[in-house]
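Readers should treat all values here as calculations from the given coordinates under stated rules, not as data from a laboratory. Every value quoted in this text rests on a predicted model; they were computed, and no experiment measured them. Cβ atoms are built from the backbone, for glycine too; each structure is taken alone.
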Structure P
Amino acid sequence: MMQKLFEQFNCGQLVMPEIQKFFDVLDWCKHPIFDGVELKHIITADDTDGAFSYHLVRIAPNKKIGNHVHEHQIETHEVISGDGICVNEGKEISYYCGVISIMKAGKPHEVIAGENGLFLFAKFIPALQ
């Protein structure tokens, strides 16, 4: 059932006065560093003059986004479905549907998917470049 929730979200759309994007026609992109992690770039730095970016994130079961830092961006995660943990500034946070987490700029964090994988809506302020 949780997978269906993500698939419904994956068929959503971004609507702004000057932009309309249907998520289901956007390609999944493999993360350049972390195996088993894919992203859909919903709105990018090019769309927002660098102010913010939004991304759907799909992490395969038992895979992870390893420990890293975004020096200049605040990052938020909204968990859509699946399960896992986020280690944010050394503190473990359980991830499950409905959890929202915020990572401060310049602070280390990582995300580890559980047996069911993990599906997130990630936002960056300013935009991820």
Structure Q
Amino acid sequence: MYNDKVMEAFAHPKNVGFIEDADGVGKVGNASCGDIMEISLKIKDDVIVDAKFRTFGCAAAIATSSTATEMVKGMTVDEALKLTNKKVVEVLEGLPPQKIHCSVLAEEAIKKAIEDYRSRQSK
């Protein structure tokens, strides 16, 4: 069902955990499939210097969380906002059609974390 790249990201995920002094946190969930994803970001001078995730879900949810957090590290906030679920799927070299929603959750969690960061900056 999953290709080798997805299985590697699932079996050896990067960035598992939570940044205690995070500058932005995004939590999303999908009640229909049960996946819950939380991404925390550390941002310095508008650049994402660290990203961590906590995900309760299937192999695809964990693989997309790991991949998305790896992808945004080093990006500016504006660059990270342009990250799409399609790009995450490309890096993973594909997902089964019924698991594409996991990549959408990763995109949404990053965008929510950035929204949280920006709302904190405006206070």
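List of remarks:
- At a computed 1.0 (distance in nm of label points 7 Å out along Cα→Cβ at positions 6 and 38), which of P, Q: P
- Label whose coordinates, when relative contact order in percent (Cα under 8 Å, 6 or more apart) is calculated, return 32 (choices P, Q): Q
- Entry that produces -14000 once helix-only ellipticity at 222 nm (-39500 (n - 2.57) for each DSSP H run of 4 or more, over all residues; to 500) is calculated, selected from P, Q: Q
- Comparison of P, Q by Kirkwood radius over Cα pairs in Å, for residues 22-77 alone - largest value held by: P
- Parent structure of the calculated result 0.5, given that distance in nm of label points 7 Å out along Cα→Cβ at positions 14 and 70 is the read-out and P, Q the choices: Q
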